[in-house]
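Undergrad: Below: a set of structures, written as structure tokens.
Just so it is clear, none of the values below were taken in a lab; they were calculated from the coordinates. Predicted model, so just to flag it, every value in this text is computed and none were measured. Cβ atoms are built from the backbone, for glycine too; each structure is taken alone.
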Structure I
């Protein structure tokens, strides 16, 4: 199972549908706090998370997941946008993310990373 943490509802829906089409079970979260709650209920094999989200951003989510659920594989997918003022991808890797993908990206790239982490 995969937890997908993405605050943009259109991107979240598109990713969920594409992942399900590839055979993955997906649970959605609109922010980091919701994702952490879902992970606490049933830890997934992987977490796909954006960095910039309300209530709990991806950096805090990664830190908490690494501390509380060290077996969960973490993939960061972010475009950064206007809020980017540093190398957030480097920070996510230091915090324990297994892979990063810059938006926009080709879906097959995400699937390839998921398969490699399995």
Structure II
């Protein structure tokens, strides 16, 4: 899958989110990057860049105060190369992208990894 097809896959995953959640995603930008940068890996506590498929950069809605405003958009990064390495075919890429997009959107809404595990998200 080339970069353009991958970007379309991410756009499709965002579009597939339930309308209620999509409407709440104001001031959030989805970006496709080939690899996470060093600072993101440090924040994630990960050494191998191939292990990180996505990352939410921002302030979760549950941590925002009345002072939150006039800030740059939060960013949800979807890392193309780690996803491509983990998948055997385009169908697996699409499935993984959908999972990663939903996972990072959950972080935007303040749901942490422990709670996602409790909910059976993975």
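Undergrad: Out of I, II, which structure matches 23 when relative contact order in percent (Cα under 8 Å, 6 or more apart) is calculated?
TA: I
Undergrad: With volume of the Cα convex hull per residue in Å³ derived from the coordinates and found to be 119, which of I, II does the value describe?
TA: For volume of the Cα convex hull per residue in Å³, the value 119 is produced by structure II.
Undergrad: Right, another one. If you work out mean count of other Cβ atoms within 10 Å over residues 15-22 for I, II, which one comes out largest?
TA: Numbers: I: 14.8; II: 10.9.
Largest value of mean count of other Cβ atoms within 10 Å over residues 15-22: I.
Undergrad: Work out which structure the value 16.5 belongs to, where mean count of other Cβ atoms within 10 Å over residues 55-62 was derived from one of I, II.
TA: It traces back to II.
Undergrad: Also, quick follow-up: As an exercise: mean count of other Cβ atoms within 10 Å over residues 47-54, calculated from one structure in I, II, equals 16.0. Which structure is it?
TA: Of the options listed, only II reproduces it.
Undergrad: Then there's this: Using the calculated result 52 for percent of Cα pairs over 14 Å apart, for residues 39-86 alone, pick out the matching structure from I, II.
TA: The read-out was computed on structure I.
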